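Each reported figure results from applying straightforward, stated rules to the coordinates on display, with no laboratory input. All of these numbers come straight from a predicted model, not from anything done at the bench. Cβ atoms are built from the backbone, for glycine too; each structure is taken alone.
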Structure P
Amino acid sequence: MPKHQLPSGFIEYSLDEQVKFNYILRTIQDEYEFAGFTPLEAASIQYSEVLLAKAGGEMDKEIYRFQKGSRDLSLRFDLTVPMARYIAEHHRDIAMPAKIYQIGKSWRAEKPQKGRYRELYQADIDIIGNNSRLAEAEMLSIIQNIFAILDLPEIAFRISNRKILAGLLEAYKVQDQAGVLRIIDKYEKLSKTDWLQALRDLHIEEKFVDALYNLVSAKGVVQEILKLLESQNCQHPIYLEGLQELQELVQYLELFEIRKYKIDLSIVRGQDYYTGTVFESNLEGLEVYGSVCSGGRYDNLVSNYIDTPITGFGASIGVSRLFGILREEEWFKAMNYAEPKRGVFILSEDKLPQTMQTIIELRDECGVAFDLYPEITNFKKALQYANRKNYTEAIFFGSDEAKAGEVLVKNMQTGEQEIVLVEDLG
């Protein structure tokens, strides 16, 4: 194995790709803050008992876990659980409801495949201390706005509510409810035969297996699915509560002008900490790549660490997966992802003090953004570098121009060049 090879499931971008990646991160951050969310950066390493308190599903097997002395530590597998621990520790000092965002890395020791990495960037928003469908719909509208600003394909949401299935399973008197939900979560990964057999292996009555399949596989417009749920004749209070919340969410999604969404009861999310509304989303026409943003309500997560009940709802953009899709589809060719770039080159030591003073004034006083070539060079070498860096404009400080307080400015896209006064550069 070459000494410079990365471990499987980890990824590094080229310098040009990293510029585009960072543009996406900045766009997400700007929109989160524009909508009133406050930043949090929880620690990457947590005590294992904190992360395992409510991970559930397959996640227990995918945590990077290690011992340091007597301490049992793990790398975070998502941003939600460390945030919940932070809220548990600091909730007395935080005004509720709290709107929080996090942008950072998580680590999962899972089998790497297209769109799934062992080290991944996520961009989360959470509303803590609020149990409102208005808040849930607002967060989906923020996500929709971000994808529109990035000029990406339309994002389509698939929504559900865990209480609906939980209430049904209670009515059916199913013992292993967590096991059933994990099987439902694999609906799109298994054949119909294997999926039904997995449910039967949990010793569920055949009529209930059929009923679950009919709901999970139901397709149709939103109102048709709601009518199907109303016709189930299930009077369990948890079921009725979930149905009411789903109906209310649909109303707010319409008010927030969410353009693409549908009800999909196969959406339950893998983590056991979800309690109510859950959702996943895809880019229209690129569904084969899987969900690019997901989340849900977790009303009991914080109470794993303290006795105080604190509700929460979160949404997470899988930035690494999204970027992988954009690279695969060569989407950046049509995407306006960066500001015009200026390069500044010093071609002579003549009047160097005046040249440097002008350069400093341009950046610090006039606010002109540029990339200063880090040595005195010649015109040919400067042009080669400017072309390779894809500058839109190159500014040259030469000896003749310096004497007259002028610079040579070359448009790298059209090839046109002109002599301008330094004070006109801004």
Structure Q
Amino acid sequence: MEAEIIAVGTELLGVQRVDTNSLFLTDQLNMLGVEVRRKMVVGDHRELLTASIREALDRVEIIILTGGLGPTEDDLTREAVAAATGRKLIFRDDLRDAIAARFRSFNRKMAEVNLRQAYLVEGAEPLENPNGTAAGQWLEHGSRVVMMLPGPPHEMKPMFTNHCVPRLERRLPARVIRTRFYRVAGIGESDLDQLIAPVYSKYENPVTTILAAPSDIQIHLRARCATAEEAEGLLAEVGTPIEALLGDRIYSRNGDPLESVIGQMLVVRQATLAVAESCTGGLLGQRVTSIAGSSKYFVGGFLVYSDAMKQQLVDVDARILAEHTSVSEEAARAMAEGARNRTGATYALSITGEAGPDSSTGATVGTVFVGFAGPDGCDARRLQLPGDRTRIRTFAAQAALDLLRRKIG
């Protein structure tokens, strides 16, 4: 079976709110063997929402709407589903009483406007919502199923898990979807595809998807089979040779970002990390500390943008800067070593380079050096990174983290 998800609400069309419900629903549906064919966001517009529902009913067997079940005039999901399916809205006394009881439990009186939430699309089953006033609805329309779920995730998720999943399981054929998820560093998208395409291109099942971001590539394998065992077997058939070809370029098999993987490695080794950054201006430290619990292993860092700060804060010798400039292997080594010595950390990373748009040292824009210092000595790597200032800085931080992974792995 196939599904579409419609997130309802004008607020989701702006920049302040992001639809995360569809990610949860996609994962849950995939585990049931349902393929999500389309996701869309529709604002609070009755005609557009009605048309979107009608079109989805023509395409797929399962339609899930999230949001638009509140008590105000712009909460239009009930009305739009009724219009799209040619049904009436029926007022339910039991739903009104349940809403009123919830308000009483908070020592509040129910407002008249909440009566809108007591209407059910004709023929639909109400879905209990212990976390809010908006009951969900399950509607079987011919061979189609329409689910109307509240927008707040803390209401939507338990409702779908407790009420929708059991109903779907009774309708669905024995079909499951299983996935493998690799994250890769140290290779470009085109080189990676050339390397692994001879493996995955022979298969329509599993489906292989390659997603590329600056210096970070994700490979998704998705198998659809009658049983979990068959699906896992297909994933192994494709995934195992891909893993062999990519080797240690694969840094995650569960979707964790590189900074999380690094954190786990440092915790296992009871090791600590410090950083010294120039052209990235704190981006490396920000990524390391974005992981909860990073205080266990991250001791701190230095933003040494100028030559004077490189000398004063991480003890880079003035002669190195005079002879080689700050954008050099020698400077990167000295910065890493100085950060380690100053903090007492087990390991230290450094980044120095020209992120553009202009060069202050004469080095080509995109020239970056990442440095490493540890108990066994120092090292540095020269990179020539493509793109604008933002991409160069992003590539540089990823490359520094990957250097640490390879050094301590």
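As an exercise: distance in nm of label points 7 Å out along Cα→Cβ at positions 29 and 293, calculated from one structure in P, Q, equals 3.3. Which structure is it? Comparing all candidates, it corresponds to Q. Suppose you compute Cα extents along the principal axes in Å, for residues 53-276 alone for every structure in P, Q: which one lands on 63, 47, 29? Label of the source structure: Q.
For the structures shown (P, Q), distance in nm of label points 7 Å out along Cα→Cβ at positions 77 and 365 is largest in P. Computed over structures P, Q, mean count of other Cβ atoms within 10 Å over residues 157-164 reaches its largest value in P.
Computing relative contact order in percent (Cα under 8 Å, 6 or more apart) across structures P, Q gives 10 for structure Q. In terms of percent of Cα pairs over 36 Å apart, the structure with the greatest value among P, Q is Q.
Once distance in nm of label points 7 Å out along Cα→Cβ at positions 237 and 309 is evaluated on every structure in P, Q, the highest one turns out to be Q.
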